[in-house]
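What follows is a set of structures for review.
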Structure I
Amino acid sequence: MQPMPYWRLSSTYFFYYAAVGVFTPYFARWITTWGHSAQTASALMALWYATRVVGPPLWAHLSRDSRSPKTWLIGGLGLSCLGFFGFFLPKSLFWLALSMGLFSLFYNAVMPQLEALTLNALGDQKHHYGRIRLWGSLGFIVLAVVYGELLQRHLAPDLALTMLTAMIITTFVAMRLPGGSPSDIATGATHESETLPNSSSLWVLLQQTSVQRFLLTTLLMQMSFGAFYLFYTLHLEHAGHDTNVVGALWGVGVLAEVVLFIYAGRVLSRASAQYWMQIAVVITVARWLCVALMPQVLWLMVIMQLSHAISFGLFHIASTQRLVELFSAPDRVNGQSLNYSIGSGVGGVFGAVLAGWAWGTGAGVAAFSLAALCAAFALWPLRASQTAMQHESRA
């Protein structure tokens with residue numbers, strides 16, 4: 001891989017996730033400072049995830065026959081910036097919901113495009129994906145930690161202004177990305193016994209049992225992260241931790257994730273993607289239980305944030321590898337879109353709604369206990385898939 005495409009791709013991930021690094025940890029806090037309830041924040045975050053259900057498949061369908069997928073990526077980023085301007089209007093629920101819907105529809109829609117362009121640029125060096133994706137994690141950690149420190153010192157700029165700045169930079173950086181036609185995207189070796197028939201139909205792909213199990217796993221795992229993305233900051237502040245400490249904990253988690261991405265190739269070579277996904281799920285169950293029951297124990301929260309490398313980072317790279325195994329090259333864009341819309345989208349909506357309900361019922365203890373239960377349920381489709389693969393190998 002040439003140095004310039006590497007840095008172009010990496011910088012796009014960096015600034016894309018820098019905006020998310022302000023949004024995810026502090027949006028619920030920002031909303032409550034304007035007089036809205038935690039349930040309102042939950043509903044708005046559910047809208048963020050709901051757009052993942054329709055945005056990625058719609059964008060993938062519209063851009064499928066385009067000779068320049070990069071144009072659709074840049075267009076989506078530009079439209080997300082325009083939609084975001086509603087956050088600068090009076091903070092009524094109407095304007096907040098409208099802006100969230102418009103901004104998140106396009107911001108979520110373009111991620112499969114970026115992933116596809118990245119896989120295309122990597123060619124037969126897809127094991128380097130983690131080294132590019134880690135820059136997204138670095139962007140997240142820089143903004144999460146710095147913004148948390150500025151909040152503690154009462155020096156933080158407005159959250160909306162900070163996010164929009166990062167989004168505009170992302171758009172300009174993306175203009176220098178390498179191009180790539182849809183037929184070139186995500187080419188490379190797959191497991192022949194599991195590669196699905198070439199098809200552009202999402203419905204055909206969804207009828208595959210192996211795909212259904214995979215999507216159910218990612219959906220349940222995303223549901224389990226609902227409490228974390230919405231209420232982790234509030235939960236730890238209620239447990240007595242300062243805002244800058246919480247921001248540092250967010251940074252610890254993402255830093256651990258970065259280290260995992262650096263060694264992703266070595267990790268994946270030691271066992272199957274299915275195996276690593278199961279390990280990640282088990283660790284996630286333990287993580288949410290500890291956060292639910294002992295948030296006041298700082299050293300334990302540090303360890304739990306270090307486990308983010310496994311519960312998020314390892315699960316992400318293993319599920320990406322599993323997706324490559326499941327979908328043939330022409331279907332991989334649709335596969336990315338399905339995973340993003342059903343796994344992240346539907347799972348995110350359910351996770352946000354359930355977290356909001358649980359928070360209203362029993363605050364952080366209830367929200368994170370329910371998160372642990374969702375993660376535990378993810379073991380069922382994983383084990384079913386593992387059993388099916390073992391039967392196929394013996395046949």
Structure II
Amino acid sequence: MILVLAESLVISFSVDVIFVVFMVESFHRLSPLSPLINVPAGIIAALVTPLSLSLIFLSGPASALAGWIVAALLHLMLTILDLALRIPGATFRVPSPPVWLWIVYGISAACLFLAMRNRLTVLCFGSSAAILALQALIAFKDFSPRPPGSVTLTFLDVGQGDSTLIEFPSGYRMLIDGGGVASGRFLDLRDESTFSIGESVVSPYLFSRGIRQLDAVVLTHAHHDHMDGLFSVIENFRIGEFWLGRNPMIPRYGELIERIQEKQIPIRWVTAGQTIGSFTVLHPPANWTPRRNDQNNDSVVLLLDSGRGTALLTGDIERSIPVPEAVDVLKVPHHGSKGVHVRPNARVRVISVGANNPFGHPHVSALPALRTDQLGAITVVFPGQEPKSGVPRLRIFSAIE
């Protein structure tokens with residue numbers, strides 16, 4: 001019996017070796033318990049399959065008995081899986097590791113299968129230990145990508161919503177908003193009870209970049225298409241601090257603050273006039289009173305002056321506020337709607353908007369701009385200064401060429 005269980009565990013481990021690659025790259029999850037859980041699950045599945053097939057040929061009491069046994073076994077399997085998920089550390093959310101690690105992992109896996117086929121015990125144990133060590137690296141080692149040599153702004157395609165990642169050469173990373181409403185190209189994927197832009201779009205993008213930590217997360221205002229995706233971001237990443245403005249205490253916003261406090265993330269309350277690193281807060285003023293029926297104008301508005309270029313990050317602000325006459329990059333407010341009054345001159349304008357949205361965004365009066373519904377995620381890079389004019393150079397990339 002012990003020998004059978006040992007062989008089952010070895011087989012389960014060898015199968016898990018293959019599936020780890022797909023789980024990490026596709027779902028950014030790693031479960032160290034899966035080889036152990038797969039042993040009883042595999043035994044139960046081996047019993048359920050023939051019993052289920054026998055129902056085709058059985059009738060009367062025999063069929064009822066077989067059906068009861070199948071139901072009991074499946075219930076047992078689900079109970080085992082549910083209990084396993086309740087164990088702390090049963091699964092890890094992990095970013096994509098570097099390519100070299102997968103190469104070493106593949107070599108170790110090949111050695112394991114070779115050792116199993118030829119019953120080479122020492123090689124089997126050695127390659128298994130190497131695989132476990134590599135899985136531990138995936139789970140715990142910080143493989144954050146090398147900081148870009150330039151300031152980089154990536155406007156993610158989150159449908160009818162906003163989410164912007166800003167990266168600095170120092171390694172500092174800020175996420176502004178997290179999207180939240182299924183729309184545009186994501187509308188067909190929506191399940192009202194489970195779909196999350198933060199879990200399905202924002203987090204996978206950050207994981208695919210190898211990112212584990214964000215130095216700051218900013219919520220511009222408490223509308224669902226900016227806020228809801230941040231719940232998943234809070235769960236999946238280490239966050240240095242959370243920037244908040246002035247928002248009405250609606251239930252969902254209250255839930256967000258509770259989640260931030262549960263995770264013990266410091267909150268920075270920002271108001272106009274503050275300068276924080278490369279950012280200047282332009283709105284809201286310290287005496288601002290938020291209103292439930294005008295939340296767009298609660299938006300935190302930030303001016304980024306990186307020394308290599310400027311960007312105005314506007315949330316959904318519609319009212320006229322003091323802004324520079326010209327900037328290099330403008331995140332057009334409120335998805336390019338008609339009522340926007342913040343329109344400085346800009347070399348590059350970006351509109352985050354959902355395809356075929358019911359609001360008619362962007363309005364025909366909006367100036368020409370790069371649109372996420374047409375180009376997917378849009379990345380703007382400040383690589384330095386033009387050698388003669390001193391004007392910041394800009395490089396622009398999109399997910400859809």
Structure III
Amino acid sequence: MEQCWRWFGPEDPVTLDHVKQAGASGIVTALHHIYDGRAWTLEDVLERKAIIEKAGLRWSVCESIPVPSEIKLRSGAYREKIDAWKTSLTSLAKGGVNVICYNFMPVVDWTRTDLMFRRPTGGYALRFDMPDFVAYDAFVLKRKNAAAGYDAALLAEAERRVKAMDEAAITRLEKNIIAGLPGGEDSYSREGIARQIARFDGLGDAEMRDHLIEFLKEVAPLAEELGVRLGIHADDPPFSLFGLPRVVSTSTDVRTILSAVDIPASGLTLCSGSYGARADNDLPAIAEEFGSRVHFVHLRNVTREADGSFFEDDHLAGSTDMVKLIVALTREERRRRAEGRADAEIPMRPDHGHLLVDDITKVEAGMRVNPGYSCIGRLKGLAELRGVMAAVDQLIPA
């Protein structure tokens with residue numbers, strides 16, 4: 001697999017020189033300063049590409065072209081937003097970027113309740129704590145009918161937790177859940193997120209899925225024509241938040257999406273950490289079944305807990321058998337080479353990493369470190385994954 005690294009542009013505290021030192025050759029990035037649904041021009045793309053290539057690296061994957069709420073709702077100016085998305089797609093293709101990751105999550109992107117979950121090693125991980133999330137949803141945000149979505153025991157624990165929180169703890173929890181995460185995603189106030197959630201009132205999974213498929217029917221044929229591969233990212237976490245519809249959470253969801261728009265350009269970003277937060281998702285089996293349509297891979301591991309909580313574990317620890325997953329992906333690459341596919345090498349990146357060593361000192365000193373995207377934790381993860389890939393390539397018979 002092509003070893004890549006997510007970079008958030010010139011403002012990223014992890015520089016392109018750092019990326020080269022980590023041993024990655026491909027860059028995963030986007031035009032994060034144009035994240036409001038406006039079209040990206042070819043000039044914008046070429047300017048960013050030139051910066052990357054000057055550092056001796058390659059812009060391998062665009063992550064992501066944002067999909068505005070109007071498209072997900074198919075309301076308001078959604079037609080203009082789709083046209084802008086297609087313009088951005090075309091600009092990337094003309095600029096030589098031929099893999100695009102995107103997601104269809106409504107309102108909130110990847111969501112965690114704790115960005116500084118201390119591990120026994122002394123490092124810090126990202127965590128999603130189900131009772132804390134319910135405490136925020138039902139008792140801080142006070143979303144209408146929130147209680148109906150949770151069982152009595154979980155609600156009781158959530159209420160106990162929120163009563164034990166002071167204002168600083170509530171503010172920290174709220175910031176972790178709704179303040180924009182890396183990459184220029186929108187941030188919302190409490191009132192703002194409530195308004196955004198309300199826009200999706202009455203929209204169920206079936207209608208949301210239809211909206212996704214209608215969107216794909218418009219953009220995937222253009223991608224196919226331009227030689228671009230689209231990889232939809234899983235919901236993170238892969239279950240409903242705030243009562244919102246989620247339609248990319250299981251292998252059944254994937255099967256439905258890929259069969260509805262059954263062309264090579266319409267494929268997956270296989271995020272092992274997102275799918276892996278559900279016990280009913282078998283990651284090696286997903287890689288085997290949908291391997292021909294896997295266009296991009298995020299390798300991350302989580303340890304699941306009985307109540308739906310999880311934390312981001314070491315890349316080779318956690319609930320997913322990372323070695324078996326890499327074996328499945330290696331076999332898929334070999335199959336593609338045998339077929340003569342131009343996209344035989346699948347781009348991957350170490351997805352997130354623990355906050356370690358002097359990155360901890362930087363956070364304590366008030367310096368900016370993107371949650372999950374510190375340098376040293378990802379460098380460690382990439383090194384571990386690289387070792388597994390090398391061993392698998394040598395030891396698994398061709």
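With mean count of other Cβ atoms within 10 Å over residues 137-144 coming out at 17.4, pick the structure among I, II, III it was computed from.
Details: I: 24.9; II: 14.6; III: 17.4.
Answer for the origin of the read-out: III.
Could you figure out which one of I, II, III the value 12 for relative contact order in percent (Cα under 8 Å, 6 or more apart) was computed from?
Structure of origin is II.
Using FRET efficiency 1/(1 + (r/R0)^6) of positions 129 and 257 (r between Cβ atoms, R0 = 25 Å, to 0.05), single out the structure from I, II, III with the greatest value.
When FRET efficiency 1/(1 + (r/R0)^6) of positions 129 and 257 (r between Cβ atoms, R0 = 25 Å, to 0.05) is calculated for I, II, III, structure I comes out on top.
For distance in nm of label points 7 Å out along Cα→Cβ at positions 113 and 273, which structure out of I, II, III has the highest calculated value?
Across I, II, III, distance in nm of label points 7 Å out along Cα→Cβ at positions 113 and 273 peaks for II.
Values in this text are rule-based calculations from the coordinates and carry no lab data. Nothing here was measured: the structure is a model prediction, and the numbers come from that model. Cβ atoms are built from the backbone, for glycine too; each structure is taken alone.
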